[in-house]
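What follows draws every value from the coordinates through simple rules; no lab data is involved. Remember, predicted model here, so these are calculated numbers, not experimental data. Cβ atoms are built from the backbone, for glycine too; each structure is taken alone.
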Structure P
């Protein structure tokens, strides 16, 4: 039974990687600044999320091609309420986005990708294009400080242009947490395909976090510095 499951997992992963490579090719995707990712050792990548999170496979594919490292993604915790996603996402390099999971992965030397905007950025409406919805998010700052690992900021451009939004408000809603229900916008592309816009991902210089046990004010200042770097990288990616 375990051998059969392992075979299925490998097959699903290979299929997903082929899909990611095709997505990168379709969007002429490129990655700049890969030299900021160390060849080994724990590192936390923090950046903006595109609409519906569609860009993530292409980004992870480019990271692996440029660095030889497979990224581990911290996924919105609410998605793990959905049985199929809860089963398959870990096969593809996604784990529930908790501090404990992030710390455990970093302790093992992983390359961890975090989107502090989570579902707020995934289900954004057009007025929110290329705006960080980090709200009061401090999770990644706490994790980086406790783990003592560098935070590499990144930004994606083109990630909010892959689909158009029909007029009118989204009527479909999804509840990913007990506190928040997100309106899911309808998307329109070239039939079933997204628009073939170019995707550009830019990575910046690492930020070293404050020490473990740092005050909330220092953690907020660190978060704001990383956010400012992501904004600058968006401009760079736009003109790259």
Structure Q
């Protein structure tokens, strides 16, 4: 994760304010998390991108940054979206700027993406954001501006995925997205990459964190590859990585 230098001395605080309602560091039930919130007024600025203008994958934050720079813009916030397969191609539903680039995937398989129920995070500019079971989404008739499918579904209506165990030994770097029940705030959460102990959490811990933040619906995005940018300096080069779709806000 990259922060502007002027914010680095503040990271020890429980709450960190930055533009676009900014970022927080939260310690909760043995885990350490970076949190980025998108309020209602900022929803139109949240975007999802996978391909460049030539139809090729952007691959990582460097590809996204180059594409934005060509338009005279730069990243304010970015994080990786759902799990991908060879390509990199998203494993499931991907909608960018209202265009479905990858269809909903309801197949069975191995790995986190296929740990049913999996789910979809979506954002419709009229009805707002949401997270739902992928099969529920298939019946919904929704046509959102952006959407990503991933798995497992952490929470639906406040109920945790049945496979999660409080005493699980499987602690990893993880990121996810949720929607706060009281006001539809979009909440991105990533465990702290820099903390080798508290930054490695279970699915159960991550789900509990979202409940603490007031989110009853939340979707896991990915694991060890996960990264998040908060106001990086324009023109900086980022560590190479491999993502498929990426959420971002730019100016």
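Relative contact order in percent (Cα under 8 Å, 6 or more apart) was computed and gave 26; which structure, P, Q, did it come from?
P
For the read-out mean count of other Cβ atoms within 10 Å over residues 67-74, a value of 18.6 was computed from one structure; give its label from P, Q.
P
Work out the source of 14.3 here, i.e. which of P, Q gives that when Kirkwood radius over Cα pairs in Å, for residues 115-202 alone is computed.
Of the structures listed, the value fits Q.
Quick check: -12000 is what I get for helix-only ellipticity at 222 nm (-39500 (n - 2.57) for each DSSP H run of 4 or more, over all residues; to 500), calculated from one of P, Q. Which structure matches?
Value -12000 for helix-only ellipticity at 222 nm (-39500 (n - 2.57) for each DSSP H run of 4 or more, over all residues; to 500) corresponds to P out of P, Q.
To which of P, Q does the computed value 50, 49, 40 (Cα extents along the principal axes in Å) belong?
P
Which of the displayed structures (P, Q) returns the greatest value of mean count of other Cβ atoms within 10 Å over residues 35-42 on calculation?
Looking at the calculated values, the largest one is Q.
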